[in-house]
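The following blocks contain the structures, represented as structure tokens.
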Structure I
Amino acid sequence: MNDIILGIAIYALPVIFAITLHEAAHGYFAKHFGDLTAYNEGRISLNPIRHIDPVGTILVPLSLFVLSKLTMGAGFLFGWAKPVPVNFANLRHPKRDMLWVAAAGPGANLVMALLWAALIKLAIIIPDSSFAKPMALMGIAGIEINVVLMVLNLLPLPPLDGGRMAVSLLPHGLAYQFARIEPYGFMILLALMFSGVLGAIIRPAITWAKIIIVTVFGLYI
């Protein structure tokens, strides 16, 4: 039980910020390119409370983490925030600008992964501090969560960010046909996840992304 409580304490902030700032980044870029929908609803904010979904951001990740700790001995996390509303028709150049609005979420996760790596580096510099170990553990969790979210969201499957990026880059005819997958996207994603195919697809990219990050900062975790 102590391990579960410790795990929750370590993962809470990385999970909340990884999910919510991902969504806020979409809203910020949408505003930059002409869509004020998220701005008018107060969703362009660094305040996590504005983005928290009680079920997706708290209940589901917490339940999965506790259950996986009790049954498998290792914490498993999955969750989501309230999606930021984006009306792509309001963008100045809808098809082109969609690329940047979609890429903003994974981009935010990359930036956060780098910031958590910097926190680990700081913890190494001040090893005698009582905060050093918690900082390092939280940094490791932050890198893990943000890299997973970044890679997962870059999958070319609507309505994931990678799917919207693909729609933006494909010629109009192919983009229209590809976008029609969106209503079935999450069902496809769940099928891939439970079949083990999803893990086989994204695991190498996750591993390489983490290797690059820790190498850049000279970390060994």
Structure II
Amino acid sequence: MISLFAVVVLSYLIGSFPTSILVSKLLKGIDIRDHGSGNAGGTNVWRTLGWKAGISVMLFDVAKGWVAAYYIAQFGYENGLISPLIVQIIAGIAAILGHVYTIFAKFKGGKGVGTAAGMLIAIYPLALLICFSVFLLVALSTKYVSLASILAAVTLPASLYLIEIYTEQTTPPVQFYFALLVAFFIVFTHRSNIGRLLRGEENRFGSAKKD
């Protein structure tokens, strides 16, 4: 169990790396959480500092989830009581929690979408492809990145079900539970966005910057 504990701690620390906060301080000497939407995520960096900085932050946040679920998880495979898949899920969730509640920035981080995507690349890339397609469709048609993120997350459990039907491959129940947990958590981290969407106050992607 020591190896599994190490996986959780290392994954959390990797997820906690405050990419957007460091990038905003290095480029402009600001705390990204004091600008735009106030979120320490790639979208807010893009809106506030430009597309180059935004894409860099997004890719790094995706990498955090992938490294945790693909590489760090391997330290826990020697535990015969827990399957490698469950270890990957544990590592990925720890990285997401680290991103959202980063220990390096008073537990105030991003919303976990990019890090969750990185975890899915390692665990279930086909499901990620479906979710990403939904994300692009919604984002391009509505210009609401938050809405696209929410609907992509909700698509995850359904995508696993569809993959099982059309590929005739049995999906372990733990994957469905994991997908439901991730979807619920992403919706939870976007609760303020949901409120703004309902009030018609949410910023569209590409709209003017607001502090």
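Using mean count of other Cβ atoms within 10 Å over residues 20-27 as the calculated read-out, with 19.0 as its value, let me know the right label among I, II.
Working: I: 24.6; II: 19.0.
The read-out comes from structure II.
To test your reading of the models, identify which of I, II gives 0.10 for FRET efficiency 1/(1 + (r/R0)^6) of positions 92 and 196 (r between Cβ atoms, R0 = 30 Å, to 0.05) when calculated.
Derived from I, not from the others.
Supply the structure label, taken from I, II, corresponding to mean projected area of the Cα convex hull in nm², for residues 44-131 alone with the calculated value 8.8.
Numbers: I: 8.8; II: 6.4.
Source structure for this number: I.
Suppose you compute Cα Rg over 2.2 N^0.38 Å for every structure in I, II: which one lands on 1.06? Could the numbers behind the result be given before it?
On the way: I: 1.06; II: 1.02.
The structure behind it is I.
Read-outs: derived from the displayed coordinates by stated rules, not from any lab. This is a predicted model, so every value here is computed, not measured. Cβ atoms are built from the backbone, for glycine too; each structure is taken alone.
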